[in-house]
Structure 1
Amino acid sequence: MDNTKEGNGVLIYVAVHDKKFVICGDKGINEVVPEGFWNSTKDIIESHFKQGHFKQGLVAGIIEAEKELKSHFPWHPNDTNELSNEISKG
């Protein structure tokens, strides 16, 4: 996740068995998001998880991160996906 040109990768890792999750932003995104942004995003995800709405929680967290990414790192026609979108279940 830290292998992008602008340092704007975001990783949401869910440890299902341990009932924990973490959100990690790379240096470029961390430098531009507002103070407390990742904590407020965590709170959004956590509120859904506590209700057993795991898919909705992840979607809400991704949408929240996307808003910041879009405002600071807008898409350009020559952009390429620098990271895999593969989901690991290992």
Structure 2
Amino acid sequence: MTAQLEERTGIETRNTTLGHIQRGGNPTGYDRVLATRFGMRAMDLVHEGAWGHMASLRGTEILKVNLEEALDGLKEVPLSRYEEAKILFGR
């Protein structure tokens, strides 16, 4: 899959296992607090018996989101974001 992405985009592509690198680089205090907040919210959902829901970040709030709603439909990235990335990465 990585080779296909790199061939189609012309951008160097690597496989990674998401963890703290999901946000890039070494984890900051914000990253550590955010991870803790997600974990706490996930535990709240377990205690509520809110099966079929997930913790989601919207703005600065960690919310309960229905998985069916979260997975409904294709989520697209606006073309303007790709244009920004071109500027940032010199492509």
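A short reminder: the numbers here are calculations on the coordinates, not readings from a lab. No experiment lies behind these values; they were computed from the predicted model shown. Cβ atoms are built from the backbone, for glycine too; each structure is taken alone.
When volume of the Cα convex hull per residue in Å³ is worked out for each of 1, 2, structure 2 gives the greatest result.
If relative contact order in percent (Cα under 8 Å, 6 or more apart) comes out at 24 when worked out from the coordinates, which of 1, 2 was used? Source structure: 1.
Comparing distance in nm of label points 7 Å out along Cα→Cβ at positions 2 and 26 across structures 1, 2, the highest figure is found for 2.
Tell me which of 1, 2 gives 4.4 when you compute distance in nm of label points 7 Å out along Cα→Cβ at positions 10 and 66. Derived from 2, not from the others.
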